[in-house]
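Enquirer: In what follows, structures are represented as structure tokens.
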Structure P
Amino acid sequence: MKPSLILASTSRYRKVLLEKLGLPFQCASPDVDESPLPGESAQALVARLAHAKANAVARTHDQGLIIGSDQVCVCDGQILGKPGTIEKAVTQLMAAQGKSVTFYTGLCVLDAASGRVEQLVELFTVHFRSLDEAAIRRYVEEELPLDCAGSFKCEGMGIVLFKALEGRDPNALIGLPLIGLIELLESHGLALP
């Protein structure tokens with residue numbers, strides 16, 4: 001019998017990605033403070049938060065494989081979060097235009113019964129085209145990527161912002177690297193087709 005899967009997230013984007021695997025799962029809100037610690041690197045931050053999210057859900061679930069994930073992007077050494085407003089999104093994209101931005105996605109699979117944890121951090125780099133503020137503003141106002149780290153939706157019109165993409169799994173840009181997730185699930189003994 002396959003263990004139940006629990007996605008420690010309320011993100012509609014992660015939910016849609018996990019549905020691609022064709023496995024039944026449920027979602028649970030992890031309720032975790034996502035503030036970075038002083039001096040914490042992007043890689044350490046997403047690894048810590050992915051584990052914290054899985055662990056938070058494990059407190060209310062004693063069975064199943066719990067999937068935690070967290071993502072940030074880094075431009076010029078600065079961690080960028082979700083913009084929340086149109087103006088912040090335009091500012092983030094103006095700072096990124098003509099540059100390369102690296103996304104760090106932390107992934108954790110925790111076996112609630114045994115406490116066993118498998119983790120990874122997936123990197124994906126986006127090379128932005130050089131665009132003017134008017135073009136960036138048109139994009140932001142059209143797509144409203146206000147709840148997306150980096151201020152774009154690569155699965156939508158955000159593709160017009162890019163010169164090139166670099167990484168093993170484009171799903172990582174949306175917040176759930178499925179190739180890495182399959183590896184972690186299989187390491188927990190879950191057989192996938």
Structure Q
Amino acid sequence: MSDLEHRLTEIVRADPALMQVLTTVRRLGLPDWRVFSGAVYQGVWNAMTGRPVGYGIKDYDLGYFDPDTSWDAEDVVIRRVAAAFDEPLRSMVEVRNQARVHLWFQDRFGEPYEPLAHTDEALSRFVTPAFGVGVRLEADDTISVAAPFGLEDVFGLTLRPNPLRGVARGWRRTVDSAMARWPEITVMEPTS
């Protein structure tokens with residue numbers, strides 16, 4: 001485990017709500033699951049900037065991978081996960097079958113999205129490498145980390161366009177939202 005992975009796991013373990021999500025989801029036994037995006041990178045940014053645990057975290061994105069891409073199958077999982085939590089976490093854990101994302105992504109975000117082969121592949125498609133970080137609480141209580149771009153941008157409080165995706169349509173909105181909450185971040189604007 002790298003030094004940054006070790007630091008990340010310490011930050012995750014210091015967040016009671018995130019640990020409750022990880023522990024609860026582990027018990028559910030979902031296939032190929034991860035908690036990713038804001039609940040992870042924002043926790044790092046809070047630790048790096050001296051903000052309280054949980055600051056700015058609006059939800060807990062939970063991805064899993066089931067080859068059954070029907071809405072009915074995903075809805076069963078969404079309801080099962082919701083039933084495992086009390087409020088406020090019940091309303092904050094957002095579940096998505098990563099095998100289905102290509103079915104709705106273009107309509108929602110105006111960009112094409114090729115089908116994924118597994119949950120961790122989704123991390124390489126996020127708007128910025130800093131967001132492409134996921135964690136899972138394993139059966140032996142270790143926290144596994146998936147970060148296809150590494151953790152340097154997350155710990156460096158750096159936003160830059162995803163080099164594998166290009167500039168996302170929502171880039172400016174994403175940057176403005178992050179800077180409003182963490183003005184310390186550095187933004188590497190896309191080049192024309």
Structure R
Amino acid sequence: MSHDDETLRVYATRTADYAKFAQIEDPHLATFIARLKPGAQVLDLGCGPGHAAAAMADAGLHPAATDAVAEMVALAARHPGVTARQMTFDQIAGEDLYDGIWANFSLLHAARADLPRHLSALHRALRPGGAFHIGMKTGTGTQRDAIGRRYTYVTEAELRGLLADAGFTVTAATTGRDKGLDGTYADWITLAAYG
């Protein structure tokens with residue numbers, strides 16, 4: 001089981017705080033959307049309050065938003081054009097379902113040992129040549145933040161290796177540093193790839 005009950009409890013109890021925090025404009029999202037044709041089927045994995053899925057729907061895409069936290073799914077489902085359902089990473093299944101997968105700072109809550117399995121499942125669910133985006137916090141090890149969420153930190157080389165092993169081809173990387181919901185700054189990386 002890849003999900004962490006304490007992390008899910010934090011998101012369930014801090015849903016409103018996170019919804020406000022997550023409203024920041026994300027330039028990576030615009031780039032991801034531009035890679036897809038109108039009407040494309042997209043998976044928003046770990047959708048939170050559904051802001052990214054709403055932007056996808058507004059752009060003419062068909063987002064399937066999933067999150068392990070019922071309170072987040074309820075918020076995501078309120079956005080017009082967004083189909084939202086409760087689902088954990090362990091429930092990723094199916095083949096050739098999506099034209100794009102947006103995994104933006106969600107898989108960082110999975111156990112390190114489970115990342116290869118989850119990425120392989122996502123690669124199977126992505127149609128050949130489909131767009132893939134992943135965001136993770138960078139570093140080493142696994143630890144909890146100041147409010148109790150579990151993070152699996154990765155290096156850029158490690159993440160690139162995990163994606164290559166799952167069958168993805170990386171096309172772009174961006175790194176940065178931002179303040180999180182817990183009030184501390186952390187380094188991060190996003191990778192754009194195709195399946």
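Enquirer: Rank structures P, Q, R by percent of Cα pairs over 17 Å apart, for residues 120-175 alone and report only the one at the top, that is, the highest.
Expert: For this comparison of percent of Cα pairs over 17 Å apart, for residues 120-175 alone, the top structure is R.
Enquirer: Work out the source of 24, 22, 15 here, i.e. which of P, Q, R gives that when semi-axes √(5λ) of the Cα gyration tensor in Å is computed.
Expert: Matching structure: Q.
Enquirer: Further question: Could you figure out which one of P, Q, R the value 34 for percent of Cα pairs over 16 Å apart, for residues 64-103 alone was computed from?
Expert: Checking each candidate, the match is Q.
Enquirer: Using distance in nm of label points 7 Å out along Cα→Cβ at positions 80 and 136, single out the structure from P, Q, R with the greatest value.
Expert: The maximum falls on structure R.
Enquirer: One of P, Q, R was used to calculate distance in nm of label points 7 Å out along Cα→Cβ at positions 128 and 184, giving 1.5; which?
Expert: The structure behind it is Q.
Just so you know, all these numbers are worked out from the coordinates, no wet-lab data involved. Here the structure is a predicted model, which is why all the values come from computation and not from measurement. Cβ atoms are built from the backbone, for glycine too; each structure is taken alone.
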